[in-house]
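Each structure below is given as structure tokens.
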Structure P
Amino acid sequence: MKVTFDTSTLTMNYQMGATAPSEALINAFAEGATASGLFVRVTTPDGQADPYVESTQVALTGLSGRIAVKPKAGLAPGVYKGKLVLHACSDSACAVVYAGSPWTVSYTLTVTMVYAALDTSSFGAPKTMVYDAAHGDIYASYPTPYGGVGLSAVARFRSGIAGWAGSTLSVPGLKDIALATDGSVLAATDTSDKVNLIDPVTFSVKSSHVSPSGIADQGNLEEVDIAFTSDGKLWMATGTGSSWHGLGYFDLRTSTFGNASPPCAHCYGGQFFAVSRDGSRLMFTQSASISPAPPMLYRDTADGTFKPNPIGLTFFYYLTSLSDSGDRFLMMGRTVYDRAFGTVGQVPQPPKGVRAAQMSPDGRRAYVLSYAVEPGDASPPVVQVFDTSAAAGTQIDLPLVGSFTIPDVPGCQTSSYPNYDCYRPKMRLTPDGNNLLILGSRKLIIAPIQQALTGQ
């Protein structure tokens, strides 16, 4: 008896929020004489349950069969890969295995987002946004801004059957938030010098830890002021007030605090961070308030040392991001560098200004959001996509791959002090590089990206 399966690859996909994803089918055909019949059993290469497959159902009719593979619902957006092993046998115990078996089928499961816009105006202007890829949730910090009244809460946005919805967790005196590189915990700092560890599953504070060195003021709504690296350290400004301060960390592994060594000699007026998603590289502005400006520092977790950048960069405080591995670095929405600080290219500035900018996870694209902030301009926001894959030192301007519009304006449209913080929304990408997440003072926007623009 010989058995033939009609495919060695499966492609499955569904949209985020679907409760009953469609099955994928594999057909089996047996040839030859046998007195025992045909049985098919489905396993995985390691014999363990597949985390992305809900069930496999086998239907047999004589010497043919159909295997229905049902993907697991509720997965976060992304691309999931795995393998199934099909055993064609003479009986359910597989005492006799037929020719053509075992047969390995590789699958790719893609969970996609759909365009959505959620009114978030009641929350105010966000400071920091992070994406929890493990659960598909979006978190944002809403501290009390200088000279105003804020929500002083962490918001969680989650997609369900009815669409996206937000809920909040009050953190009195909230300063900023950061997600651990493994997604195990969300940290929130506050004005009582505490690091509050929030469980992403229960969305509640599971422990609080007081910094003996204090937690200094952390700027306004445009900067990222705390950041996790892959060694479990949460970096932050230490001391009091907003003038001279130190640089320290909370170690998630030991629940202890420590200080940078040597101490930061030029930390004044708030320090700002940008970190790769894997936590391997941290960029650090010592100060944007003193003259001459001290050099921007960087730290690779592999050696744990803060070093001055080799090309004389001084400071950033917004529109700055890294690729997931830290091999590409977009600074102030204007220039992309590689890991060795070679210049990959400049971002041509749109005529209506850069409202948000973000490196793609793989470092091959830079996304720039532009729209008018002057009231009365009804033109829709535009996302420009630039190619950042070329080697450093080969071009001056980054080539434009393409662009697309979004129908909703995420933030306010005003350039008047002190409200101008609200016209610079936060923008992130999902780890698969297929979706833009944009959060401003008006709306949370989920914008899928055309595959042709992503470079994947």
Structure Q
Amino acid sequence: MNHQQLKERALCIAKPPQHFQLIFEEINAQSREESLFIWGEKQESIKVQLDYDGTITSYVISKESYEVPVDKEISQEERRKLADQFFLQYYPKASADLTFYKSKLMDEIEEFCYGQLVMDLPLANAGIFITLDKAGNLVGLMNMGKLQIPEIPKKLVDKNALYDNAKKHLRMRLAIAEIAGQLRLIYELDDVYPIYQADILEPLIYEHRCNRHYDVLPPLRANSSKSLEEILGIGSEMQVVDEITYNNVKRLVWAEKKAEELYEDSVHARIDMNTGQLIGMSWFKERQGNLQLNDKEALQKAIAFLQLVAPEMYPYLQVEVAENEQSPGFMFRLIHEQNIKTSYRKVVTINRSTGDVESYHGGRIDMEKLHQIPSVPAISAQQAKEIFLAHLDFRLGWGMGNEIGSSILMYDCYDKKTDKRLGYIDALDGTVITFQD
């Protein structure tokens, strides 16, 4: 498709209300390239992403709430029928390779999954995912395509052998994680996970965990009174073109105006409405300078940025240092009392040629609640391991291979009592916590 055809195709799919404006457009009619269109107003936006043939790769309606009136809700069976219709409407040829295999209800929306099944198991990172609200309105599409058919192992490792191997290698360590919106002191698996390639009796070892340590940061300096725009490096030539609040998070987009009421060179930011803290930002503009910052100099820039945007959390952050590993960004882990690691991290990426922050990502955390979490467990690491092993079962599934587009048959760990993925053990009462909790 040419530029005009792609634009007309996107408009036909989005069907934006009359008061919506086209606020972002990036058209690539070249082979293997994608085009992106965003329409919106302050509290809602519609994003359409197409490949060069005009096939939808992503469609998302973003708004403050997906709740619909009770009298407009339809049954799950009716939503499934509508999802099938959308699947055939937008991907008429995909039914030859993809099959519906499950749906997931998530608060106000439901996702219907169509996968590439091999041995009746969906391949990872493949398939089409259709999201509807409870009235059956389409609010999301994601097309991850299909992969090459993987080789099926000739022989599988016996589950009893897997259990014995896991019992030998597993270790537990204390951590703090947010579970179902609540901070909890938990035991998590250390560097060895009871996840196995289906034909090899060797557990998954997270070597990147073994080869890293954490360094403390310099003391917090007196904070300045810079505005958010000044901190992010946003100049007067940029203006707010999109503003949406959802789940107590405000999303802002600044952009430079160009011809025909369109915008380019944007900056995206997310702000926690409860605390006013910046929780994420990204620059979508190529910026070139004359600097050539080394790791130490770039780290100082990242630290200075953190002192401005996360002053309350900063004293508890430590920078993650990985041996023999190059990364464009710096990882900062939140460390609690008694050197207990938390699941909260901040990632800052610095433009080495300008010294500017390119991106910043990190979750939300209530520091007051964190300080209320006990740092002394009621059960030992050995007791936590025994509880974990008592619940341990294995299930086959396809994982991503080492090569792009490849797949490997894996055994993953599940709770034999709930049939959910095993996650953690509560360090205060020994409760088993699954990843779906």
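Coordinate-derived values only; no laboratory data. Computed from a prediction, not measured in an experiment: that's the story for all the values here. Cβ atoms are built from the backbone, for glycine too; each structure is taken alone.
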Here log10 I(q)/I(0) by the Debye sum over Cα atoms at q = 0.09, 0.10 Å⁻¹, for residues 173-308 alone has been calculated and equals -0.23, -0.28, so which of P, Q was it run on? P
Value 18.0, calculated as mean count of other Cβ atoms within 10 Å over residues 69-76, assigned to which of P, Q: P
semi-axes √(5λ) of the Cα gyration tensor in Å from the coordinates reads 37, 33, 22; which among P, Q: Q
Output 13 (relative contact order in percent (Cα under 8 Å, 6 or more apart), calculated) maps, among P, Q, to structure Q
helix-only ellipticity at 222 nm (-39500 (n - 2.57) for each DSSP H run of 4 or more, over all residues; to 500) from the coordinates reads 0; which among P, Q: P
Taking 4.1 as the value of distance in nm of label points 7 Å out along Cα→Cβ at positions 61 and 293 derived from one of the structures shown (P, Q), identify that structure. Q
Starting from the value 3.4: which structure in P, Q was distance in nm of label points 7 Å out along Cα→Cβ at positions 125 and 197 calculated from? P
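As an exercise: distance in nm of label points 7 Å out along Cα→Cβ at positions 45 and 397, calculated from one structure in P, Q, equals 4.7. Which structure is it?
Numbers: P: 4.7; Q: 3.1.
This value belongs to structure P.
Tell me which structure, out of P, Q, gives 2.8 once distance in nm of label points 7 Å out along Cα→Cβ at positions 253 and 341 is calculated.
Derived from the structure labelled P.
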